[in-house]
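Peer 1: Each structure below is given as C-alpha cells.
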Structure P
C-alpha cells in the first residue's frame, strides 16, 4: 500500500497525483483536506482530513483563529503546527493510525514538512515532492533532510533549486508532469467556429486566457484591445463563470495562451506545444517568479510583470505568436511514468 498526502491549496497537487496514479501498480490511499474528486483511478482510496486552520473555541469560551493559539512554526522550524488545535491533531492522528494498520511500502508527500516528518518518524520510507522557489528555510531543509527520496517534477538541471544542493543522491528529476501527457490532438481539438471556412482556419488568431493571470479590470481591457485587433478570445478559469474541466481542445487550437506560472499549467502548455505568455503571480517562496525566469531564459515563453498594462500584455501576445518554443527541454513526455518508477524504486 502507498500513502499519499495531497496539499489542499489549489488543485495542482491533486492533479499531479492523478497524473501519476495510473502508472502505479500498488493500491494508493490519499490523505487531503480537499473533498474526494468525482473520479479516482481503480485501487485508490480517498481520506478527507479535518482542517487545521479553522478557528477554535477554547475552554474559556473565547473563539481564536489557529494562528492565535501560539507559535505555529515552533520557533521557525516548521511551517504550520498550531498548538492545541483539534483539527491539526486529528489529521496527523488519522495518518498515524492508518500507517499502524496498513503495511505501507512508501509515503509520498506533496507537500508538507509536517507530514514528511510524521511519516518518517513512523518508520515509513518517505518521498517529498520538491517545488521551485527559494526553499532554503529551516522547515524545507528539515523535510528534505528527512525524506528518503525527493521527487523533482522538472527536467534535470532546469530549475535552480538551491535547497537540493548536497542532496542530489536522493533527488529524482522526472520532467514536468502534465495530465495531458500522451494525449493526441484530434480534429475536435482544432475545430474552428461553425461560421469559419476551413480555408481560413489558419488565418484565425486565437488567444486563450488560462487561469487567473490578470485581474478582472485588466483582463477586460486586454480583451477589448485584442478584439479590436481581430483576435478571437477564449478563457478557462480566468473569470467567475468560465471554468472548463477539459482545457485540452482550447490549448490545442489557441495561437497563444496567456497563463500564470504554476507548475501544472506550464506542464500542460508544454504538452500542447503552446505559444505562451507567462504572468508570474505572487506565491510563497517566489515559486512562480522562478518558473518565469527559467522559461524566459530558455526561450519557452514571453514573460511580463504581474502589473503589466493591457497594452504590454497585447504586445507580448503578438511576440509569442511569432516565436516557436522548443518544449522538449521541459521533458513532459513520459514524466508521470518516470515519477511512478521513482516511487516504486523506494517501495521495493
Structure Q
C-alpha cells in the first residue's frame, strides 16, 4: 500500500498542524507503509492534512479516479478565531467552505471526540477519531536542560509555563493577568511570537505584560521548555486536542486547564486541575476572561510540591495511551478500510 500524504503550504505551516504531520509520518515509517509527500495521485489513498485550494483540486481529481480521500480536520471555524490578524473576520465564511471541502472526503480523521462532534455538524462524511499522538522519544533527556533554560530566561521555580504559538485564543489574557496577580511566581510562554501577524490587542497584551511574564519566542529545542517549566497552565478557550498538553503530561508536569469540552477525558484532581468556565465562554462566541480568580486559586494550590508530584505522576501514566506506538495501528486500519 502506498499513501499520498500531503500537507498544503508545508514550508509555511507551523504549530500543532505541523507537529501532527511529523507524528503521522513517523507512524507511517513505524508501520513500514510507503508514502510520498507530493500530491502525485499514484497511491492507494490520498491523505490531505489541510483542505486548502490546492488540496481540494487534487481531492476532486482523486475522486474522479476512484482514489479514496482521507482528510484531517485540524481546522474548524471554532478554533480559527482569536488566532492571528484577520482570523476573526475569516472565521465566519470559513465554516461553509470547510463543510464543502470536508464533504469531499471518504473518511475524516478527527484528533479528538470533541472535534468529531463539531465536524459532524459540518458534514455527514464518515469520521474516525485518531489522536495526534505524542512523540515520547522527542522529549527524552529533557531533564538535562533544566539549569540551562532556567538561567537563559532567568526563571526561578516553580515556573508556570505554556508551549506553543502565542495567540489570544489559547488564553493569553488569562496568562498575563495571572502573572500580574502572582508577582512572586515566574511565568514563561515558550513559542513563536510573530508580532507582525498578531492583532492590536494581542500585541498590547504581550508588550504590557509584567516583568515576571516572559515570552521567549521560538526556541530551537522544545525540551528546554519542559525542563524549565514546573506547572503547565493551559487556559485555552478552544482546542481540537492540544499536542503541547500531551507533551507536558508525558514529561510528568502537573497541568492546569480550563474546563472545556475538549478536555472532558481529563479527571479533575486526579491527572490535572480544571477551572470551571461558563457556557458563554465556550464555542465560537465572545471569549471573556471570567474565571481568572479560580485559576489564581488553583495556581496557589499547585505551589505545593507534593500535589505537583502526584498530579504529574498520574498525568504521565495517562499520556501513555497517546504514544505514537499506540496510535500507529489505527492508521493502518483506516487505510485498509478506505482502500
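Every number in this text was worked out from the coordinates using simple rules, so none of it is lab data. It should be emphasised that the depicted structure is a prediction, and the values quoted were computed from it without experimental measurement. Cβ atoms are built from the backbone, for glycine too; each structure is taken alone.
Peer 1: Can you spot which of P, Q the value 1.4 was calculated from, given it is distance in nm of label points 7 Å out along Cα→Cβ at positions 77 and 141?
Peer 2: Going through each structure in turn, the value belongs to P.
Peer 1: P, Q: which one has distance in nm of label points 7 Å out along Cα→Cβ at positions 45 and 109, as calculated, at 2.2?
Peer 2: Value 2.2 for distance in nm of label points 7 Å out along Cα→Cβ at positions 45 and 109 corresponds to P out of P, Q.
Peer 1: With helix-only ellipticity at 222 nm (-39500 (n - 2.57) for each DSSP H run of 4 or more, over all residues; to 500) derived from the coordinates and found to be -9000, which of P, Q does the value describe? Please list the in-between numbers first.
Peer 2: Values: P: -9000; Q: -11500.
Only structure P yields this read-out.
Peer 1: Let me ask another. For the read-out Rg and Dmax of the Cα atoms in Å, for residues 133-204 alone, a value of 14.2, 39 was computed from one structure; give its label from P, Q.
Peer 2: The read-out comes from structure Q.
Peer 1: Quick check for you: by Kirkwood radius over Cα pairs in Å, which of P, Q is greatest? Don't jump to the answer; show the numbers that get you there.
Peer 2: Numbers: P: 21.7; Q: 20.7.
Max of Kirkwood radius over Cα pairs in Å: P.
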